[in-house]
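What follows is a group of structures, each given as structure tokens.
Only the coordinates and a few stated rules stand behind these numbers; no lab work does. All figures in this text were calculated on a predicted structure; none of them were measured in a lab. Cβ atoms are built from the backbone, for glycine too; each structure is taken alone.
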Structure I
């Protein structure tokens, strides 16, 4: 895994913990919120410093595959948009021949992610001639 993959995965874990915690003003939640902001900043910094958004993990997944596969999280939208703005290719396939759009969970957030991924895929295609 690349540092960018690790940062995206760590961010996802923090978001999951935030969703599980029922006490919004507890010290634990405040700490998780700080970690969340720190990890978002880390992801942005890695990309600004030249992290390869198209680098693949052992299974062929890019950071876009990882971000697209998040389960029902609004932060998924921000992560996918950021990676797409930085040049992530939604047509890249992993070792199972899956594109990021194939990993998106069902639901309203998933539909938004699919539109983003498909819209970018169509825009990047070269003309047929």
Structure II
């Protein structure tokens, strides 16, 4: 059969009984260790932090290898979104006094009335 498939006998038997290499065994151990660190960090650590944690544990591994193992194990860290500033405090408009003083509990209806005036609304929404 090997003759018709043009495959050597040794390749055929190697395909039948694949043996794990030392590198594969080491990658498997590292992947388990990376998963453990990743879970302990609540999925926040990326390859750099995991590498520093492994260095603290005495395992000296390259960052690209960690990236490869993380991708193979489908470990992707959560990224923080950039804080979007929505308030512009640098203006010359008059600021109204805080008459309510954060006392939101009222004893009777129609005790406090609130009005919102947005002068700069056209600046943010030119359609209006």
Structure III
């Protein structure tokens, strides 16, 4: 699901668990999906569910969980913005001239964090 350094991973997981805690219906769907997958792959004995970590095929079947993690990163990106230094004069797609030596910063939070377009509710 998530490959990153320790701070970005812990930030993502903190936001994920907060969002899930705030949305009981989402928590219920995640738990149901995990139980369904483990029941099908490891049987009805819940003790067998915790003996080994999930394998890649099991993780691949956790579609709703992956969607919830992706939604978390959309709403609360671990790296909220990034800056680039302009080496040569350039023109942005909207026609804005960007001179060499300037910096351009873009915000992942602004790009994906608009709650009007969604939110972890379904």
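Odds and ends about this structure:
- Structure (I, II, III) behind the derived value 1.5 of distance in nm of label points 7 Å out along Cα→Cβ at positions 86 and 110: III
- Calculated for structures I, II, III, relative contact order in percent (Cα under 8 Å, 6 or more apart) is largest in III.
- Identity of the structure behind -18500 (criterion: helix-only ellipticity at 222 nm (-39500 (n - 2.57) for each DSSP H run of 4 or more, over all residues; to 500), calculated), options I, II, III: I
- For Kirkwood radius over Cα pairs in Å computed as 17.3, the structure of I, II, III it came from: III
- Source structure (of I, II, III) for distance in nm of label points 7 Å out along Cα→Cβ at positions 62 and 102, computed value 4.5: III
- If distance in nm of label points 7 Å out along Cα→Cβ at positions 30 and 54 is computed and equals 0.4, the structure in I, II, III: II
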